[in-house]
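Listed below are the structures to be examined.
Derivation of every value follows stated rules applied to the coordinates shown; laboratory data play no part. Nothing here was measured: the structure is a model prediction, and the numbers come from that model. Cβ atoms are built from the backbone, for glycine too; each structure is taken alone.
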Structure 1
Amino acid sequence: MADLTVLQIIDNAVKIGLGGIIAVIGTVTVTNRKNKHEESVERNKRIDEILESVALNIVEVTHS
């Protein structure tokens, strides 16, 4: 009976450990994707600002 209890404890520990590992992997994956998306949004925003600035400069040069 003691062997069965030890095996149950080990079984539960393995299940909890695997659940924790899966949760950590999921959290890291979601965080990385979110960060990459935010960087992409910021990069696109900066590109839009640069293009707008260039367009305004062209308008100033051609209309002066």
Structure 2
Amino acid sequence: MGGIGFIHWIVLITVVALYVVPISQILKRVGYSRWLTLLALIPLVNFICFWIFAFAPWPRDRAPTE
């Protein structure tokens, strides 16, 4: 019943990387700051940000129509 071992840290870093990298790429693509990725790691805040992001205007919606 020791503390967190080396393998646990590797698993944690891998899971966080698999979660954070795609989120930062999506935010970059739609024109938001990549720093918002940190909010995705906070429980409940990530859920609220998800809903705000889902209904916010996307760059495609803001593009001038010709």
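Suppose helix-only ellipticity at 222 nm (-39500 (n - 2.57) for each DSSP H run of 4 or more, over all residues; to 500) works out to -19500; of 1, 2, which structure was it derived from? Write out the running numbers ahead of the final one.
Values: 1: -36500; 2: -19500.
The correct label is 2.
Determine which structure produced the value 1.8 for distance in nm of label points 7 Å out along Cα→Cβ at positions 11 and 43, calculated from the coordinates; the candidates are 1, 2. Checking each candidate, the match is 2. Distance in nm of label points 7 Å out along Cα→Cβ at positions 19 and 35 was computed and gave 2.8; which structure, 1, 2, did it come from? Of the structures listed, the value fits 1.
Which of the displayed structures (1, 2) returns the greatest value of FRET efficiency 1/(1 + (r/R0)^6) of positions 3 and 51 (r between Cβ atoms, R0 = 30 Å, to 0.05) on calculation? Kindly include the intermediate steps, with their values, before the conclusion.
Details: 1: 0.00; 2: 0.25.
Ranking 1, 2 on FRET efficiency 1/(1 + (r/R0)^6) of positions 3 and 51 (r between Cβ atoms, R0 = 30 Å, to 0.05), first place is 2.
Each of 1, 2 could give Cα extents along the principal axes in Å, but the derived value 95, 5, 5 comes from 1.
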